[in-house]
Every structure is written in C-alpha cells, then in structure tokens.
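**Student:** Structures follow.
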Structure P
C-alpha cells in the first residue's frame, strides 16, 4: 500500500509502505475511513524534531475493523472504531486512574496517514461507535482521536466549571476545540487568544465570548484588563512554546489553574517565580481514551461538531500539500481521505 512517509524537514512523500498485519494476538487492523494532519506533526515537518530515517507518519484515525488477533474480545470486524494516538490496555493502575496515555504498556500508534493501520492493544484502545456513522459525522468522529480529546483534557486540567472565566492560549485546532470544551463544561466567560480572522470566527462559533489579539506582556495585560485586574480562573495552554506557557501562567489569577497540552519545546519554568503565583499546573499527553465514550455520544447526538476545525480536505495522495497548507497557515487542519 501507499502512505505518508516523512524523510526530513518539509519532505513528506506518499510512497510504498508495508501493508499492516496482525503481529500480536492483541492487535487489530483497521481500514482507515479518514485520517488527518496534527499540529504536533509540524514540529517534525519543520525540522524541530529530528528525523533519523524515513518514518511512516500520522497518529489520528477512525475506520472499520478488518481483522483482529486471537486475544481480542471486545472489538469485532465490521465495527466502525476510533482510537487514541497511544495504545493502552485500559486495565493497568494508570489506565484505571484515567491516564491511559501513561499506561504501563503504552505504545505509540504511528503511521495512521495510510489506508490500513495496525492498532496494538485493540481491546483497550479502540472504541466502537453505536453503528455505521453517516458520512457527515465522520470529520467530527475523526477529531475525537486526538484534538477534541486534547482540548477536553486542557479544560478539565484547568478545572473549568460553570461560572468560571477561562482563557485559551493558542488558536490551532486544539485551541479551538479547547474553547468548545470550556463551553461544554459551563465556563461563564471564554477568552480566546487569536490574531487570525478565520480562527477568531470559529472560536466565536464554539463559544468564545472575547477575543484577545495581543501577545506577550501586552496579551497578559489585556487579560488582566478584561478580568478587572484579577486574572483568569482557568487557562488552557494549547501551543507548547516557552512564550505561550509564560503567557498562560501569568494570565491566571492566584489560585487559578493552567491545563497545558501543547507539546513542550524550549519551555523553562522559573520555580522561584512560580512559587509565588499560587497557580496549579496539570498537563501532558491527553488521555483521549478516557473521554472517547462521552465524546462519541456528544457527536452522535449532534450536540457538538468538532469537525468544523477541518477547513481543508484532500485525497491522501496529496498529503504533502496538506502539510504545506498547515505549515503556511493556509489551513487550520487538513483532513485526508484514503
């Protein structure tokens, strides 16, 4: 089969790859109905993460089960399923505590930008939908594989609750869906930090009550102005740079919470400074598997439509253009159809 392979900075090719097959009795092989490009993929695409050898790419997926290993009991061929970017057994102590991305047996599910995908630990990783989804729901179901669950974790980690004021740092797909998550969790006020008109518009659709275009110290000051000098109860950090983390922490009020889900790059914290903020920090790779049943229900009953973050759809064969469009910020998020 052919799939996406990254060879180096800005060098993604659609080329021959080995067709996945069952290698462990706990595996499943799915036919991908849709896959996509993640903002975190751009770190490798831009050369920030070094690529030593040509590597199959992508970690977001939904599709139909074609084959399962002999030990798989809960997932059956023919089911439409969604899974996380980390496989988990969903039974270890960390999984039972709700942190499946820290499963003691976790395994990255890579190479998802392809027509077929092997998913390890299928019983603990894959969640079937109630039936075959109508085609219009597929983008939203695909979003649950990572970005919607990651935005949801950002909101939960930031302790978003009814009546609270939330700030979302970052206007990529995760940031926009963090806005949607904060809205679902009942935030009274949601301030989205964005400088791009199309993303500001979508943030408003998802529930943002205010938009802040300023960055750095000016952005922090603007948040303080909007909150009568207090700062935000909850801050959702969805970028992963040193500047975005600084902005998140300094936008929170004393006793506030920061949920950080942007993959960190060059982030250094001054703990002497942090000590006096009284700000709580919780973050990491989102435990998407924890949220899948609830999020599938919200999409299935059409209470949320996270698929709106896909503003470019391409055939999988044009994956290189999908990366270029996101790298050049011509697209928020690219959906790929095998």
Structure Q
C-alpha cells in the first residue's frame, strides 16, 4: 500500500489529469505529469497512460540520482529530469491543447489583446520540434528560463510551477488568449497578419555598458525622461512613487524616484515601497527585452517587495519603461 506524502502526491496527479481531460486539454493517451517527492525522487505518469483515467499503478516513482530506472517511463522523461535538475519547480504539466497547437502551427507568437495576457503570459517562447517526442529537451530548458510556459511547435506545451494549479492556469490562459485572437479575426480578418517578428538591429558591443553599472542605469533614466508617452501617462495616472531594482547576491541597488512620470532622482539604496530583485541571468533577460518584468514577477522569476496590485495601476507607463530597457546596449 502507498502511504503519506507519496499517496497524497499521486492523488494530486490523478486529480489534475482528470481536470485536464475535462477541459479537453488532453485527449486519449497524450501528455504526461510529474511532481517532486524530495530532492532526488519524483513521480511521473507512465507511457501510454490516459491522464483523464489514471490510477496509482500508472504513476511511477523515479530516483533521479540512480542509473536504474523503472520500466514504462514516458519518452518525455529526459525533459522532466532536466527540469528538476535545473530549476526548483515542484510540478510539470506537458499536454497537447488543440487550439494552442493550431495557432502556433501558423503564427510565431501570441497576439495579446487583453491586459491579462500581457501580465500573466508575456511573450511565450516557441521551440521548434522535428519529432513526435521532445528529443532536444535542452532547448525547452533554455526557454523555461524566460517563461514558465513554453510552446513546442506542432506538439504541445510544457508548464512548470510550484503547484499543478499554477501550471494549469497558465495553459488555460494561453488557450483563452488563442480563442480571443481567433474571435478578433472574425471582426477584422487581417488582425493577425502583422505577427511576423520584426528584425532587430544588433547593437555594437563597443558602445555597450556593463550591465547594472551606474552608467547603464543612468542611460535608462535618460531615455525614460525623454520619452513623450511616459511623460503623458505619468501625468494622467500621477506616476509618483519610489521603485528600487536590486541585483541579487551583490550590493548593487538603484532607487528611482518618480514624480508624475519623470525620474527626478536616482539613489543607490533600497528604501522604497517597491523593490524588484533578481539574479543576474534574469536581469539579463529583462534588459534584453526577452522577459517582461510584470510576467517575471507573477511567475516568480523576480521577487517583488510590495504589493503587485498597487504597482499595476501604473501598468501602462511602466510597461513602456521596461520596453526602453532593451534600447540601452549592455554587456
């Protein structure tokens, strides 16, 4: 018999499998689920199982530190293993939603029509896929550094998080965003015709600033204070607040004092009602424009001291501020 934590986790897997099936996010024997038991052991659904009709014997216990693996492992096990070895996430959902697959088979990125899509999903990475199984899991690992939800083209999605509900909400949100895009096209058929990614100019490293240096941050401040859109929205929304950004594991911190959208003072301390912190590799993604700061906070890739709901009232001007980050070359 199965007791304690392992039984509770298997019950969770069975429950989320049924939920995915009820929502038609999985069909037949497609998809797989896993969760951590402890540092070395995970539970993962076996190959050929129906996620909507799981039982305890369909869920295998695997020791990641052992070379000996149980029979019946899913072909996607290398991906699950790499995720747990590279991230602190507790659960993984891999499924094949019909609308998401159809959309990304045609278009390279999601067209965001709602604030919810922008705030909780951001730019969804799309990994090219050439086989029925994920044979290059390292590409998915790199994409998961940018977003907790990744599309594998012509195959499905992978979502990671601390709870199965976190992963499910991301997948549901993307499926809904695809529905919204489809309905919008009924009203204006050419609405998705501009989805091709624009070409980006490679900035010369000769003029690049050292990331998170005083010069780097000051250059961003200068751009913000010259931006007409931020000035307009800053006045309309009374963007008057102190926000600090911090590079984790260092003493580098910068506090921006906004007055009606203009940064009137730049200090080197974290005495602010809102402090955003992250390790260097995450800030690199943010400064390069690959990771939306709001999405990074909602997905736990960045830490926020302060209430996101209060900061979100200035979502429009701050989105522009973060967009300007990538205009300053860094190294």
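Read-outs throughout are calculated quantities, based only on the coordinates presented, and are distinct from any laboratory measurement. Bear in mind that the values here come from a model prediction, so they are computed numbers and not experimental data. Cβ atoms are built from the backbone, for glycine too; each structure is taken alone.
**Student:** State the single structure among P, Q that was used to calculate mean count of other Cβ atoms within 10 Å over residues 64-71, giving 9.5.
**Tutor:** Q
**Student:** Going by mean count of other Cβ atoms within 10 Å over residues 136-143, which of structures P, Q comes out largest? Show your work: numbers first, answer last.
**Tutor:** Working: P: 22.1; Q: 16.8.
The maximum falls on structure P.
**Student:** Using helix-only ellipticity at 222 nm (-39500 (n - 2.57) for each DSSP H run of 4 or more, over all residues; to 500) as the calculated read-out, with -8000 as its value, let me know the right label among P, Q. Could you put the intermediate results ahead of the total?
**Tutor:** Values: P: -8000; Q: -11500.
Here the read-out was taken from P.
**Student:** I've got another one for you. Supply the structure label, taken from P, Q, corresponding to distance in nm of label points 7 Å out along Cα→Cβ at positions 112 and 224 with the calculated value 4.0.
**Tutor:** On the way: P: 4.0; Q: 1.9.
Computing distance in nm of label points 7 Å out along Cα→Cβ at positions 112 and 224 on every structure in P, Q gives 4.0 only for P.
**Student:** Which structure, out of P, Q, was relative contact order in percent (Cα under 8 Å, 6 or more apart) derived from, given a value of 13?
**Tutor:** Values: P: 19; Q: 13.
Considering all the candidates, the number was obtained from Q.
**Student:** Tell me which of P, Q gives 26, 17, 17 when you compute semi-axes √(5λ) of the Cα gyration tensor in Å, for residues 160-319 alone.
**Tutor:** On the way: P: 26, 17, 17; Q: 29, 21, 19.
Clearly, the read-out refers to P.
**Student:** Looking at structures P, Q, which one was volume of the Cα convex hull per residue in Å³ calculated from, given that it came out as 162?
**Tutor:** Details: P: 127; Q: 162.
Corresponding structure: Q.
**Student:** For which of P, Q does Rg/Rh (Cα atoms, Kirkwood Rh), for residues 40-87 alone, calculated from the coordinates, equal 1.13?
**Tutor:** Details: P: 1.13; Q: 0.96.
Computed on structure P.
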